[in-house]
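Asks: Heads up, there are several structures right after this.
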Structure P
Amino acid sequence: MSSTAVIPPDGTWFDTLRKSFVDVPIDAANDNGIATTEFLEAAEALTTLFDLLGSVAFNPVKNDLIGNIKKIRERQLAAPDQSATLQALVLNELKEKKHTAAEGLLWLVRGLDFTAQSLRHNLSNPSEELSTSFRTAYGATLKPHHSFVVKPVFSAAMSATPYRKDFYSKLGNDQAKINAALSKEMDALEKQVAILKAFQERKEAKW
């Protein structure tokens, strides 16, 4: 779905997403295994949010997410029987002394964490402009891991965010519904990011 998707009457931009993080199965009985296919589809759908921000400065942010999704999907296609959940995919890849997808997931989680924290911060601070929310989230998530070459690229994106009112107007007409839909999506995303960050801290998930 692109950002030109038609928002249904009485709906929000989130209704146009092909897959939502709310729809991603989590197997609580099996180490909180997160379904690979649905997670990647939801991540892919969420990257279109950066199109709404309306600046080419966000292309590196979006492309970074898409590139890491691609690495994980390639591993899934290469070993489908070992990749039902993201955790299984990573552990089975590492057994083969490879870590392309595992590293892709590490960076994807960081990028999604940045996205979630940016939007959550903005949602929780109704008078705050997007640039402030995004900059705060960047400092807490991606910035510590970025090189001096990459930091200015992402900093430029933070400065290119639209005014808050212009951004929210692209999400729908009813602010209460937008807030509810955004909060619901972020709740699901934040839960999955927390599960994956905890998994990636485990010894067997490192290379």
Structure Q
Amino acid sequence: MDFSALNDAMASKQYEKIGDICDNLLLQVATEGIAYQDEWPYAIHLLGHLYISDTNSARFLWKSIPSSVKENRPELAAAWKIGQRLWTRDYAGVHEAIRGFDWSPEAREFVSSLIDLYTKKMFELLQSAYSTISIQDTSMFLGMSEDDATNYVVERGSWDVDRVTGMLTVKKKAIATEQKLDSSKLQRLTEYVFHLEH
């Protein structure tokens, strides 16, 4: 079986393409009637869907995997544990599931990139959803210690820390308004003022 497209995507860290590449390869081998179950990279395939937050495709893939494969591949089960946590919005559980398994060398960088991406998405979500949030809750959402979570959000320059209350506050962004001079509106205003004066 030719996994060169998958290997190239993994080597170039184009993880967002992994799910589609694996789906296409799976369709190809299915149409050709090739036996693939023993060598199929199920964990990588599943992680590919999770990487782009496609939990529906991940669930569909999981359901299509034979029970014997699920039982004999601990890394696949570990990947599915991440999917379950994402599905149920168990934010702290996602981090625990990722850090709670000793990933293979093939998956290690992929999973590291997944956690970085997930943390960034969570940070953006917190920033847009909250004006004030506790350091404790922030650390849970970001899967970090309270000190690391505080440093993470402060380094990005958009949060203020109140150590006394243990709260983080999103800094208000200055809204830059640019007024454009529309000559036709100015002309109408001039005519209106002129009309009022005479």
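Asks: Out of P, Q, which structure matches 5.8 when distance in nm of label points 7 Å out along Cα→Cβ at positions 93 and 189 is calculated? Could you put the intermediate results ahead of the total?
Replies: Values: P: 2.1; Q: 5.8.
Answer by label: Q.
Asks: Here semi-axes √(5λ) of the Cα gyration tensor in Å has been calculated and equals 48, 27, 13, so which of P, Q was it run on? Provide the component values of the computation, followed by the final result.
Replies: Numbers: P: 29, 20, 15; Q: 48, 27, 13.
Structure Q accounts for this read-out.
Asks: Quick check: 1.7 is what I get for distance in nm of label points 7 Å out along Cα→Cβ at positions 149 and 165, calculated from one of P, Q. Which structure matches? Could the numbers behind the result be given before it?
Replies: Working: P: 4.2; Q: 1.7.
Only structure Q yields this read-out.
Asks: Rank structures P, Q by distance in nm of label points 7 Å out along Cα→Cβ at positions 29 and 61 and report only the one at the top, that is, the highest.
Replies: Details: P: 4.0; Q: 1.3.
Of structures P, Q, the maximum of distance in nm of label points 7 Å out along Cα→Cβ at positions 29 and 61 occurs in P.
Asks: Output the label of whichever structure in P, Q has the greatest value of FRET efficiency 1/(1 + (r/R0)^6) of positions 37 and 141 (r between Cβ atoms, R0 = 41 Å, to 0.05). Display every interim value, and only then the final one.
Replies: On the way: P: 0.95; Q: 0.65.
Largest calculated value belongs to P.
Asks: Could you tell me which structure in P, Q was used to calculate relative contact order in percent (Cα under 8 Å, 6 or more apart) as 12?
Replies: Answer by label: Q.
Readers should treat all values here as calculations from the given coordinates under stated rules, not as data from a laboratory. What you are looking at is a predicted structure, and each value in this text was computed from that prediction instead of being measured. Cβ atoms are built from the backbone, for glycine too; each structure is taken alone.
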